[in-house]
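What follows is a group of structures, each given as structure tokens.
What follows draws every value from the coordinates through simple rules; no lab data is involved. Note that the coordinates shown come from a computational prediction; the quantities given were computed from them, not determined experimentally. Cβ atoms are built from the backbone, for glycine too; each structure is taken alone.
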Structure 1
Amino acid sequence: MTRSEDILAILVKNIGVNLHHHHAVQLVISLDEPYKAILDCQEFEDIRGFLIDSDIPHACQSANATVLVISIDATSTKGRILKQQLSNDKFALIDKIFSAEEIDHFSINYWRYCNAFNTEFDPLDLIYSLYDEQNNVVSLDGRSLAAIEFINQNISQTIQVINIAQHVDLSESRLRHLFSEQIGIPITSYILWTRIKVALREMLTPGVSLADAAHRANFADHAHFTRTFKRMFGVSPSLLLKHGQFLQVFGL
């Protein structure tokens with residue numbers, strides 16, 4: 001499977017996810033049973049999946065389903081291509097994007113893979129057709145890119161917006177405006193999102209506790225990390241570890 005620092009792929013079973021939102025474009029697909037979902041305040045019954053834009057509230061009740069959740073960082077080229085795929089829509093049900101045959105073929109390959117039928121399974125296979133690296137996506141401003149790079153390189157430390165502004169040679173107010181305009185969220189929210197990504201990587205490292213992961217991602221404490229995680233993913237990190245199989249993690 002092609003690795004990417006922009007993608008998180010998790011397989012979850014027997015779990016309900018409360019209303020939440022995060023800075024990722026997300027594809028969610030059931031590999032067996034249909035499930036219930038709330039997408040931008042609209043309720044849906046018996047769906048197979050959906051593609052949803054970043055920062056749109058959503059929830060899933062998939063107690064009897066095996067669900068693959070793929071999150072693509074919205075600042076990445078892949079994320080911006082998928083946002084373009086949605087056009088001006090906030091979300092799209094999966095049967096509006098893929099044919100029933102494509103969905104069934106993907107699911108069958110997964111179960112054959114699980115049963116050792118010598119079938120290759122790539123959890124990202126279904127989304128490859130949704131983006132093309134040659135798509136005409138507007139490039140981010142160089143100063144926004146420099147700000148993102150600065151945040152990622154210094155995330156283990158306390159980051160002040162004024163320090164980022166000085167690094168990219170802008171006033172603090174101008175940087176805040178430019179970042180929100182180009183990225184779609186305040187720069188402070190992006191810093192928090194980046195900390196969550198670091199914590200996710202750390203909490204899957206053997207021997208690292210959730211408290212240690214929170215500390216390494218520079219959260220104030222374990223409780224702050226858990227509250228932020230639940231707000232962004234709709235479930236506590238401990239419950240996700242218990243019911244989820246991490247297939248790919250941001251930066252791993």
Structure 2
Amino acid sequence: MIPALVLAGAPNTGRLQGTSPAAHEALIDLHGRPLTAYVIDALLAAPPVDRVVVVGPEALKEEYGSDRVLVLEPAGGMLENLAAGLEALSGFSRVLVVTGDIPLLTAEIVEEFIRLCGDAEAEVYYPIIPREAVETRYPGVQRTYVRLREGSFTGGNVGLVDPRALKRSLERAGDFVRLRKKPFRLALVVGPGFFCRFLLGRLSVKNVERRMCRLLGFSGRAVIADLPEIGVDVDKPADLAAVKAILGK
């Protein structure tokens with residue numbers, strides 16, 4: 001059995017602000033329910049998940065009276081919320097980390113991702129989803145893709161992690177979060193040669209996996225997963241409209 005950590009603390013001050021008066025993105029209405037409720041429901045229905053810790057607004061407590069769900073107040077930004085959630089689950093050797101903005105998630109998809117992680121000997125497992133899987137299942141949904149030797153991929157919003165290893169790497173991970181929109185400074189962190197090969201699409205999945213593990217200080221594996229639902233997050237109005245239409249069917 002694996003506990004799940006849901007990161008749902010983002011205030012509604014970004015691109016989704018005009019779509020809802022909710023104070024937090026997690027509380028944006030989606031067919032009569034909070035956005036993040038779809039994620040929590042999927043986790044609670046997945047047989048491998050025995051409890052769920054949510055770092056998010058207190059209003060989510062009104063949705064869940066079960067002792068299987070613990071709601072913690074946000075501690076700050078994404079990394080601070082991640083650290084707070086991992087601290088609450090520090091006694092576990094494996095935690096499923098999920099963002100609260102992937103309402104297409106289902107219990108079956110949770111189970112399949114855990115199965116794809118196999119022996120779970122690595123400290124961090126991160127999914128990458130082939131472009132064709134997203135575009136075949138959800139044509140018209142816009143994602144950002146990275147071109148590698150094996151094809152084009154978008155990142156997933158689920159990870160299977162060893163809390164101790166991830167806590168060790170949070171400071172280093174902060175560098176990547178802070179520099180994600182500053183490509184030239186990011187290039188200095190990962191190495192200019194590596195960065196150039198990345199831009200040219202000459203890197204393999206294993207190349208990226210090894211470099212990121214070395215930089216972040218943990219053993220990890222990229223999991224190629226034909227599970228577009230974990231790659232379709234809601235962070236702009238077009239995303240919200242798309243998932244409303246999909247769930248409305």
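Given a computed value of 32, 29, 20 for Cα extents along the principal axes in Å, for residues 155-226 alone, which structure among 1, 2 does it belong to? The read-out comes from structure 2. Computing FRET efficiency 1/(1 + (r/R0)^6) of positions 27 and 163 (r between Cβ atoms, R0 = 35 Å, to 0.05) across structures 1, 2 gives 0.85 for structure 2.
Which one of 1, 2 has distance in nm of label points 7 Å out along Cα→Cβ at positions 147 and 203, as calculated from the coordinates, equal to 2.8? Checking each candidate, the match is 1.
Computing percent of Cα pairs over 32 Å apart across structures 1, 2 gives 22 for structure 1.
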